[in-house]
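Values in this text are rule-based calculations from the coordinates and carry no lab data. Only a predicted model underlies this, so the values are computations on that prediction, with no experimental measurement involved. Cβ atoms are built from the backbone, for glycine too; each structure is taken alone.
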Structure I
Amino acid sequence: MHLTSERRLDDGVLEREFTLGEIPGILWTPGSASAPAPLILLGHPPLGLRTMYPRLAARARHSAAEGFATATVELPGSGDRPRLPAVEQARADLRRALEAGEPVSDETVDALVLPLVDKAVPEWRAALDALLALPEVGGPVGYSGGVISIGIRLAVVEPRIVAAGLFAGSLVPRAMFEEARQVTVPLHVLLQWDDEGNDRQAALDLFDAFGSTEKSLHAHMGGHTGVPRYAGDAAARFFARHLK
């Protein structure tokens, strides 16, 4: 990990940009902490860190007020990272299906999501290695938001993640349902009931598939971007229970 910039935000949160090899990332830590802060990994859609920065920074500052450090990394094929041709083709196929009002095929969903999961999860784990080596960052670790399939895979393979807040707002390959049955960490799942880009029944079936004995589904009326502000308060209480 190589730190590339550092600045103090107006609420005292320390924001540091870094690279992990060629992968950009951002770390936020509380302004004052007497002990290493628990860490939340901030997931996000593959739109690029520059595009997602305002929302990520807002989530980070909210978490810092609760005493958490947060971090994120650029997803494969996003931002200035090299594109993934197969994923780009699947994204074009998805757009064509949606514009034509046709169902999205399982093949398109697999091609869109599975390569991203396969590449992103090892990168998140490498970032976690580097972040936990910093004296101001400690466990336990949570994962929050982003592409739900990445969160599922991380919850299965990464023992340092002890709780996950997932957003049921992205297409999920059928193969991920079997992985969901292997998830055992506490889960806080957010569902937008009228999400125009998400299959509500598939999201409910996925929630049912999770193997966790502690899991809660928080459904709100509205579309994909209509998540109410108070939903963040419920997520903060969830992480406070499991990371403090």
Structure II
Amino acid sequence: MHFTSEQRLDDGVLEREFLLGETPGTLWTSGSAPAPLILMAHNNGLPKREPRLVARARHSAARGYAVAAIDTAGCGDRPRSSADEQIRAELRRAMRAGEPVDEIFESFIGPLVEKAVPEWRTTLDALLSLPETGGPVGYQGWTALGIRLAAAEPRIAAAVLFAGGYVPRAVREQAGQITVPLLLLLQWDDEGNPRQRALDLFDAFGTEEKTLHANLGGHTGTPWFETEDGERFFDRHLR
């Protein structure tokens, strides 16, 4: 892991950009003692510098957590193939037209998740070797990746997921294997994620400790107080 830049922000949080092989990432910390680590992943294709993710990361870091985000293959500023661009365009067109998109999601999201999991695990190895980070480890963000990563990675002790109706079938089948505490955030009027599928997914999780928070509004309308509730959730399970 090679740190390429750092800056101390006005809230006291230290923000450092890093490169791990071809994977660019950001680490936010606010102290020198080993801190519980939160892996923060945005939905497919969005960059680690997406403003909503950065705001949540800084808030959690100021509370005493180490928070990390990366751009996986084809996401953020990393190169995308012509095939990736074509399928993204077809997905946008189908959604605007109200056409079925399940098969497009299967062919696109499934491989994206499978490519992302090894990069996140390699990143986790590197992060936990730093003196300022330690366990336990939490995950927050993209539901499809969170399920697959939690199933593969025993170091993840708790997860906050942003409810997604479109989760690949193979990943959805793993929901029953998830036994760590979960907080699932659902936007009731999410135009891009079928509500009933998200509710069914919540039922499918195998953990005995799971909580569902549902709020009115569209995909990007998650209330800010859910960030604070999420941190209290992590306080219970990571400290």
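The table below gives the values:
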{"read-out": "Distance in nm of label points 7 Å out along Cα→Cβ at positions 93 and 109 - highest-scoring structure of I, II", "value": "II"}
{"read-out": "Computed 33, 11, 9 for semi-axes √(5λ) of the Cα gyration tensor in Å, for residues 85-148 alone - originating structure among I, II", "value": "II"}
{"read-out": "For distance in nm of label points 7 Å out along Cα→Cβ at positions 69 and 101 computed as 2.1, the structure of I, II it came from", "value": "II"}
